[in-house]
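Below, each structure is written out as structure tokens.
A short reminder: the numbers here are calculations on the coordinates, not readings from a lab. Here the structure is a predicted model, which is why all the values come from computation and not from measurement. Cβ atoms are built from the backbone, for glycine too; each structure is taken alone.
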Structure I
Amino acid sequence: MTKKIICALVICFVLLPLTALSVSANSYYWTDSAAPTFPFKDVSKSTWQYAPIKKVYDLGIMNGVSDTRFEPNRKLTRAEAAMILYNLEGKNASYSKYSFKDVKSGAWYADAVEWMYKKGITSGVTKDRFGVNEYITRQDFITFIYRLYDVKWGLSSGDSGIYVRNNIIDGFKDYRQISAYAIPAMRLSAGICMVVTHDPTSHINVEPIIKGHNGYINPKGNCTRAEAAVIIGNTYTIDKYV
């Protein structure tokens with residue numbers, strides 16, 4: 001079945017088969033009985049952070065900064081961002097040489113950064129430096145994800161079962177602060193609403209990958225570890241159905 005990214009919610013509903021079965025993924029969380037016990041004492045069950053952090057921890061996508069601390073409000077570094085994406089898609093990749101001077105052999109993030117470079121996900125903050133300890137912005141983290149799944153999800157080719165409310169991003173008060181290179185990624189991530197599943201007669205409603213707050217999307221603000229958990233958890237759920 002030929003699939004296309006659609007720019008308006010109305011259009012995407014019209015083009016779906018009349019026999020489509022609508023299923024919501026909004027409440028999806030990992031429920032594997034073999035999942036490890038949640039160990040982080042700084043993440044309370046009563047907070048919004050708990051469910052997404054538990055999800056990515058159970059899946060082995062994100063770990064804590066120690067055995068008992070996740071530090072949800074701490075800013076995410078570029079090295080941590082690389083490791084998260086590596087845990088999603090590149091676990092078996094290993095290298096003996098590294099392209100960036102600030103990526104040392106044996107560092108916990110070394111293979112992850114080199115894998116991202118080889119995949120064309122990043123070119124570094126300069127030609128020879130990745131910026132491993134620099135904090136990553138929300139728009140850069142989203143752009144990394146977009147580049148990772150561009151081919152797999154058929155984003156650039158148009159052969160995709162992903163439906164997007166293309167004008168959502170324009171409604172944020174700080175929309176014009178988004179850098180030009182990040183606009184396609186931010187537009188997709190904020191506007192994604194539905195995915196045609198592997199069964200072409202059904203579709204599933206999904207949460208957007210990134211959300212704003214009080215009318216702002218904050219593209220150049222630093223991404224926190226809790227925000228990364230939400231973004232990656234939503235990305236993981238979408239990827240299950242594409």
Structure II
Amino acid sequence: MTASLSPPSRHSTAFVVVVTGFITTLLVANIIAVKLIDIAGWIMPAGIIIFPVSYILGDVLTEVYGYRRARQVIWLGFACNLLAVSAIALAQALPAAGFWDGQAAFERILGYTPRLLAASFLAYVLGEFANAFVLAKMKILTQGRWLWTRTIGSTLVGQLLDSLVFVTVAFAGVMPTSALLTAIVVQWLAKSAYEALATPLTYGVVHYLKRHEGIDVYDTDIDFNPLRVQG
């Protein structure tokens with residue numbers, strides 16, 4: 001395996017597969033999140049079934065391809081989610097056929113309030129970038145050793161920000177403060193535990209990609225500005 005300090009200039013099939021998985025998990029999580037599930041008395045959105053996978057794939061992107069590529073993919077995911085939400089909103093606004101009686105159900109499941117949308121988009125951007133930044137920095141500090149400390153450590157930070165921002169922006173003033181704090185902690189712990197349990201899988205994917213791609217990017221001299229999409 002050849003270590004590299006910069007991401008590859010061309011996109012391999014493996015990279016495209018990881019990016020596709022990242023964006024798909026993000027879109028699916030946002031669609032199914034409307035349902036609330038009860039796991040051993042813990043109430044959580046159904047999106048938790050798959051949303052943590054986006055963090056696992058985000059870890060893979062940063063660990064193998066570097067922060068530059070992860071930054072581009074995070075913004076690509078944002079754009080794809082915005083496109084999906086816009087298409088759903090347009091479909092909802094267009095007049096329904098006279099014989100179709102599913103409008104109320106369509107709006108109930110796929111409709112989004114502006115407040116929930118703002119909470120979702122803001123939490124996604126802050127959480128994903130915090131995850132990528134912490135992992136990239138920890139990789140340099142650990143000199144590429146102890147991958148589990150980076151994947152779990154970055155997830156703890158990223159998922160905390162995600163849960164804190166989403167629940168606060170979406171439900172502050174609607175839920176009692178105690179319930180708000182409980183929801184934040186429950187989601188944070190559940191998502192972080194998901195990542196920890198998936199550590200062996202993450203190890204396998206990362207090691208395979210490093211061998212297959214012949215790269216192992218260390219972000220030693222880059223601009224971590226999340227707004228700088230190019231370069």
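So mean count of other Cβ atoms within 10 Å over residues 61-68, computed for just one structure, reads 25.8; which one of I, II is that?
II
For mean count of other Cβ atoms within 10 Å over residues 37-44, which of I, II scores largest?
I
One of I, II was used to compute P(r) over Cα pairs in 10 Å bins from 0, in percent, for residues 93-156 alone, and the answer was 18, 27, 18, 16, 13, 7, 1. Which one was it?
II
Work out which structure the value 1.6 belongs to, where distance in nm of label points 7 Å out along Cα→Cβ at positions 125 and 141 was derived from one of I, II.
Matching structure: I.
Determine which structure produced the value 14.4 for mean count of other Cβ atoms within 10 Å over residues 45-52, calculated from the coordinates; the candidates are I, II.
I
One of I, II was used to calculate helix-only ellipticity at 222 nm (-39500 (n - 2.57) for each DSSP H run of 4 or more, over all residues; to 500), giving -23000; which?
Computing helix-only ellipticity at 222 nm (-39500 (n - 2.57) for each DSSP H run of 4 or more, over all residues; to 500) on every structure in I, II gives -23000 only for II.
Tell me which structure, out of I, II, gives 28 once relative contact order in percent (Cα under 8 Å, 6 or more apart) is calculated.
I
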